[in-house]
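Down below are the structures I want you to see.
Only the coordinates and a few stated rules stand behind these numbers; no lab work does. Worth saying up front: this structure is predicted, and the values here are computed from it rather than measured.
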Structure I
């Protein structure tokens, strides 16, 4: 009994407050990197998490003890159906942040878009002429892409529509690039290559309501020292008579938006080609049979199976040169 005799660091990180449920199952990418490219290009993509597998590669990291030896890697398969560019949007910078000044949509939208909105956009010629007039005050251009889960073999017909950053030197070049891209499909292999790095953003698995022991990693109390073992020893001093936000409390765990940096691309393939061996009998657990394009990235990816994964160029790039990994064997779980 009595007060504690030794000091200890606080339990749990305060870096992700508030640990509340995400408002949507679709993550939001707030920042897009600046890359050096000769031609304008899209900076992001979308896909759906399939499963975790193991990939055995030859370690190509120089000056490491395992250099040149087989390396057992945990990897994640992401289904990447083509993203259709249905429009683009222009923003201008104001003292209060970015403000949308024009929208341009393709003349023919996919029929699945009617499940998202029934509003009909104005004619393409009218919006293009207005956009060109406002091009001088435009500072940011964003592509509007649509990806349908059904293209990956899932049952959902309603598409996901989200903005994708555009990289390039000048606004005029990016504008012409997006104008030519209207109504067309973009594949993952058109933007990224094997061996390069990407950032992934998604909503993590939901765990529900958890106590402070699991949620924050608070140490359990000694047996029979109090009536409770998995509760906090104190909520703070008697004065001021408030509970500080730094005190670990019970609440929501999981279903948070998270962004992970520098995931290396191990494989890019299509199930209709010789890479069909990635599928096994009965398909992947909770996903089914993988159809179409896919990418295998090293390590884990936030979120549960079938959840939307947003991919972008790395904002903290490790290296500018992409070295293709040497794959020995792929072990599907």
Structure II
């Protein structure tokens, strides 16, 4: 029960992070967002490591494990996050989130092909549902009516009410880029902890964030446009970026707490609720800056159902559903995708 509560809070705080980030990129850029959220997230993880007494174990990670974690940090916190924030800016959370959620499919397929993990008929159906739901959110595109009030007389983010038009193609491409980066990252974490005797995940997160922050500093020093972009970030965007950084760190903390007291097959499906939470939070906080229609709602729900089918253990799910024996046997059939 406690694990389910932690997982629900993880899904909620992750959705809140996306809503806050959406508000920030309305008047800012994805580069500005990662420049602020990566170091702030690292500080949050360091604080959690101190609070949980895991700082001592940071230096105990083998060199190979530390390299895997560093690679994961750069891939997830810099590359994946940049694509995610850019997709967020281009099409909004309601459109980009189901695309980014395809990271579950990427992780699963790589685990099947590279690690020879099982892939069942049920997971294949879940994959199809995730793909259909994610791209189904792109249907029935509608734009918001033009406002008669001059944009120049409005506050910075409110001015965009009159001009926000989703840029679907680049938004979907960036969303897919984020899905690939986020989908590969868990395999790097797994490789890291396979060579680590003591699996202190928060300490590992500190290493990952430290590597991402170090690469970020190099990029700032080498790339003048990047440096200039950071210098002109406005206070409105900076406030939302800071809130997003704290929320995503809290979400990771809740995930770790949930996994500490509950099995993966319970935690992972609950985490998929973040898609649903995002829809409600978008309506509450970003109503004027999001695309909302039946396709978005239905596509998100289908994507959630599909992600549960992909991520949860097949036997566990079939036992919970109490399906007829013949149907359960069909859904349990293993497909040799990695052969």
Structure III
């Protein structure tokens, strides 16, 4: 006879299979680790990568290598703030999540964690993020604090906006500003171009992610770009990705990127094109795979920009 595991031992629907959270973490800690999306690392990767791109562009422009301390701080901050943002989102969305097949297994709608305990956990994660932010200068701190505005309003946009992914883009792309301001103490054209390109990237990949929930979102009244685009889904994502590649390329050129950096941009663009070719509107499992593959697309771009900066610094 098949025995159903208790809620604390059931992985969330779109978690990585066999993740260490489900195998090795203490049972009482598992719901909180899932609330912070530790079992779904793609989220913090997608928050981190624009920070690393921006740090590499700033290094290119300054003629130095990417600052290793900044890269490490961005990593810790991305994990902490991804967890805090996810916890906040789940507190706000717990009633909606209970109506969607993929999300009803999350810790709050499934009853594994109470809302007030989640709120305490949210504060703890935010304090870690604040501690990281305070390691930078005043300009970077102010820019980082401003990111809380789109983060705060995003969970409510899916109730009123046909494309809440635009607000998500404003939040998840913020790292494209942080790497630059951390080096120069100001925001110049390359940073703004990178930010705009990253917003387009976020809208594109989160639309792919939303393909998983189109039917349930319609029943629950949740708005998404996947529902808005409808039969024009692939063309719309293609337009987002084309804008992303073009704007990121302009940012690289404005920062002084050479052949190696531009090769990274080309590899990034090629990966996005591959995603469009593979996308099938009715294939939720395939959409999740393509969404997760954006980590690889982002690492290709980071590798090209960072290597370009390192080679330029060594040859100077």
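Computed quantities for the displayed model
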item: Origin of the derived value 6.4 (mean projected area of the Cα convex hull in nm², for residues 117-204 alone; candidates I, II, III); result: III
item: Relative contact order in percent (Cα under 8 Å, 6 or more apart) - highest-scoring structure of I, II, III; result: II
item: If mean projected area of the Cα convex hull in nm², for residues 61-124 alone is computed and equals 10.3, the structure in I, II, III; result: I
item: Among I, II, III, structure where P(r) over Cα pairs in 20 Å bins from 0, in percent as derived comes to 30, 58, 12, 0; result: II
